[in-house]
Structure I
Amino acid sequence: MHQPTSAIIIAGGGSRRLGQDKRRLRLWDAAGPTLLEHTVALAGKLCDEVIVTMNDAAEWPGLVARVVPDTLPGAGPLAGLHAGLAAATHPFALVLAADMPFLSEALLRAMLAQPRRFELLALASPAARNSLGIEPLHAVYRCTVASHLQAALEHGERGIGAALAGLQITVLPAEEATRYDPTGRSAWSLNTPEQLAQAQAIIAQR
């Protein structure tokens, strides 16, 4: 049974450590899509609407998505996540960061097919930079979480992990994630020049 779902792509565009706007990287071909356009296209195959959260929409004419600004500019991905969930028109949303070049369509479909008895469904991540040990920007959310995040922002919280504490969280078992994404790269993001070089090398070998 089809469950209408929104897609939210967090595309703040800071890219401080990388030194260039990673959303505009053309990893597959110089004439091909940018990384953001690639992510939007994949999300459009999986979900009933695509929302991109960013504060420079005028620089992206023709993007096939609904663009909404961050709730609180300068407050990082948490503000983008809140803005997207608040703008979504369906009860649940697939949330993705805009800097993941190896997203697995099979894994994302498997996550979307899970029984929706959660507020947040996410992958486990031993390397996650949050206290929950999950990937919060490769996840499925119940959109009512927006009110929880709004309260966190109003209290000055800026960290996604801390803001998500207290939610009903389901972690996708590692063996199931591996079944659909054997490379383990679906949630791999580009943050540094070294990671960019590694991604380019992987793509060149395909």
Structure II
Amino acid sequence: MYLPAHFKEDRLPVLHDLIGAHPLAMLVTLDDGGLVANHIPMEIDREAGALGTLRGHVARANPVWRSHRPEVEAMAVFQGAQGYITPSYYASKAATGKVVPTWNYATVHAHGPLRVFEDVAWLRWFVEQLTARHESERTRATGEPSWHVDDAPAAFIDTQLKAIVGIEIPISRIEGKWKMSQNRTPEDRAGVVAGLTRTGDPMQHAMVRDRG
């Protein structure tokens, strides 16, 4: 990833926070046919390893768990807040007119070896953990009761677990890019914040909140 110094984010808690807030990963692997991208939700275990460990699962029918080249590290890409920035936000537009549009965003790239788990006990543990996390967030937001894995018939869950494979990536390298107008003047940055705040778009508001 092209990473100018003024856009670089290397605070590990900040990188982990983005993964937690935006858990849908683009998982990029290499097989004999070239690069392969899959989109799966992943959990970050902040305490497992120096940089953390990512966990997820894929359908057993998905060839990625068999076809990836184990000697080549996988990469999980997490996309945070992003959006178009109009030159009209900049104070320097009125002063010089020498401004152009851009796109602001925050992203994290995590690299590491892809490990595979077929053990049913591991899969059930992980699915219960993943479900509990997202159901608790939904319950906090809506007040509605949480769904639990045990709410479904045991035989049905057993069948579903046999249809998936667990994956894990102990992170060996992680980098973050927060392209949030840090290369603009303080006046231009203030104009961007004010302009985004005026919109009714939640993603635009998220850029203000997550700008670092």
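Any read-out appearing in this document is the output of simple, stated calculations on the displayed coordinates, not a laboratory observation. In this text the structure is predicted, and so the values were computed from the model without any measurement. Cβ atoms are built from the backbone, for glycine too; each structure is taken alone.
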Checklist entry - To which of I, II does the computed value 19.4 (Kirkwood radius over Cα pairs in Å) belong? => result II
Checklist entry - From I, II, which structure was relative contact order in percent (Cα under 8 Å, 6 or more apart) = 27 calculated on? => result II
Checklist outcome for this item: One of I, II was used to calculate distance in nm of label points 7 Å out along Cα→Cβ at positions 3 and 51, yielding 0.8; that structure is II
Item to check | Given 14.2 for mean count of other Cβ atoms within 10 Å over residues 43-50, calculated: source structure among I, II | outcome: II
